[in-house]
Structure I
Amino acid sequence: MVKERVMVFSRFERFWHWSQAVLIIALMITGFEVNGAYRWLGYEQAAQWHRLAAWVLIGLWVFVLFWHAITGEWKQYIPTRRGILAVARYYTTGILDASVPHPYRKTRMAKHNPLQRLAYLAFNVLISPVIWISGLLYMFYNAWVHTGLEGPVTLGTVALVHTAAAFAMLIFFVGHVYLAAFAGKPFYAYLKAMITGYDLLYIDPAEDPCRDRRPTPPAT
C-alpha cells in the first residue's frame with residue numbers, strides 16, 4: 001500500500017462533527033449551570049438554552065444516523081481487537097516520542113484505530129442512550145403521571161443518572177480533544193484533517209479508483 005493525500009472526511013462529516021461539538025459544549029455549559037455547579041446565565045435561561053440545544057442535537061443525530069445507514073459508514077465503528085495492544089502502548093509511551101510512528105495504518109475504509117472504535121462504541125451505545133433517555137424523562141416529568149412511571153422511578157434518580165452520564169460525556173470529550181491535539185504527528189494533523197477533509201492515508205488497491213485524491217505533497 002502507498003500513502004497518498006486523500007479526502008477522508010466529506011463535507012457532511014465535517015459539518016456534523018463540528019456542529020455536534022458545539023452543541024455538546026453548549027449542553028455541558030448550560031447543563032452544569034442548571035445542576036448548580038456555577039451561575040452565569042441564570043437557571044431559567046440556562047434551562048431554556050439547554051432544551052433548545054438538546055432538540056437541535058437530536059435532529060442532527062437523526063440525519064447522521066440516516067447518513068451512516070445509507071452510506072455504509074457505520075462499519076467504521078465495528079470494534080476489533082487486532083492491533084489494540086500496539087495502539088495502547090503508543091498512547092501510553094510512544095506518543096511522547098516524536099520518532100515513534102503510530103502503529104495503526106489508517107485507510108479510507110478503516111479510518112479509526114481499535115481504541116477509537118471502542119471509545120466511539122461506548123459513546124454511541126452507552127453514554128448517549130443513557131444521557132438522552134434520562135434527559136427526556138427529566139424534560140417530560142409532568143407527563144409521568146400518564147405513563148405509570150411515577151412511583152417506581154423518582155425525579156432525583158433520573159437527575160442523578162443524567163448528571164453521571166454528563167460527567168461521562170465530559171470525560172470522553174476531554175480525552176477526545178487531548179488525543180486530537182497531541183496524538184497526531186505533527187500535533188495538528190488530526191485537527192487539520194477534520195477541517196480540510198484531507199489526510200495522508202495508506203491506500204488499499206481494492207478501494208474505488210475514482211476516489212477523490214490529491215498528489216502527495218513533496219517532503220519538506
Structure II
Amino acid sequence: MFRLAARRVAWAETTSDAQADSAVERAVAMAGHTVGADATLTRVLGPRTQAAWLSRATPFSESDLGLARLRPPDGVRVVAGDPAQGLDGFRRTHIEATHAPRVVMLSEPHAAPITRYRNVAVAALGTVDPEQARTFVTRVLGRLATDDENTLRLATTLAAYLDENRSRTRTAERLVIHPNTVAYRVQQTKQILGRGIKTGTLDLRVALALPPTLRGLPGAH
C-alpha cells in the first residue's frame with residue numbers, strides 16, 4: 001500500500017489544490033507502473049493526500065519494489081508499506097503506510113521523496129511517544145543528542161558505520177564520502193559519547209535512528 005501526499009510546504013503558494021491533486025494522481029499511476037501492478041485501488045484521504053493499494057497476481061520481489069526508479073512529481077512525498085497477502089496483509093500494509101508519514105514530516109527538510117516503512121520502522125515505533133523517545137535518546141547519546149547540522153551529520157555517519165558492520169569502505173560508499181572522513185567522524189562520536197561503541201550496540205543503534213525526527217534535543221551537560 002502506498003500513501004502519497006503533495007505536501008503544502010513543498011508547493012508554491014500559487015499552486016492550487018487541483019494541481020496538487022493531479023500531481024498525486026500522476027504519482028499513483030507512476031507507482032503502479034513501476035512495480036508492475038495489475039490493479040490499483042485508491043482512496044482520497046484529504047486535500048492533496050491519497051492512499052493506493054497496488055496488487056497483482058504474482059508476489060512482488062525486492063527488485064519490483066526498487067522505488068529508487070520511481071520519480072514522483074516535485075513536491076510529492078511517497079510512503080510505502082511492505083507487500084502482504086490477504087485481508088490481514090491489506091490492513092497491515094495500510095497501518096505501516098499510515099505511520100511512515102509521521103517520520104517523514106518530523107524529518108523535514110531532510111526527508112527523501114520516497115520512504116519505505118521497513119527503512120523507518122524503528123523511528124516510527126520510537127516517535128509514537130516523543131517524550132519517551134527524547135528521554136531515551138538523551139540518555140544513550142548524551143552530548144551527541146542534539147539536532148544541530150554538524151552533530152546530526154556525525155550521528156548519521158555512526159549509524160551508517162554500525163549498519164555496515166563497521167566497514168569504513170562500505171560506509172563511505174553509502175554516504176558518498178572518503179573513508180578517512182568516516183574514520184574521523186566515528187572517532188569524534190566516540191569522544192562525544194565518552195565511550196567505545198562495541199558495547200550497548202542495540203540501544204545505541206535505536207537511539208541513532210531517532211534524532212532526525214526529534215526537534216529541540218538539548219544534549220546532556
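For the read-out relative contact order in percent (Cα under 8 Å, 6 or more apart), a value of 19 was computed from one structure; give its label from I, II.
Working: I: 38; II: 19.
This value belongs to structure II.
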| task | Work out the source of 20.4, 67 here, i.e. which of I, II gives that when Rg and Dmax of the Cα atoms in Å is computed. | result | I
| Among I, II, which structure scores highest (criterion: distance in nm of label points 7 Å out along Cα→Cβ at positions 61 and 109) | II
| Here helix-only ellipticity at 222 nm (-39500 (n - 2.57) for each DSSP H run of 4 or more, over all residues; to 500) was calculated and came to -18000; which of the structures I, II was it taken from? | I
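Of structures I, II, which gives 5.2 when distance in nm of label points 7 Å out along Cα→Cβ at positions 45 and 93 is computed from the coordinates?
Numbers: I: 5.2; II: 1.5.
Working through the options, I get structure I.
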| said: Once distance in nm of label points 7 Å out along Cα→Cβ at positions 69 and 85 is calculated for all of I, II, which comes out largest? | reply: I
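The numbers here are math on the coordinates, done by the rules we state, and not lab data. Everything numeric here is computed off the predicted structure, so don't read it as measured data. Cβ atoms are built from the backbone, for glycine too; each structure is taken alone.
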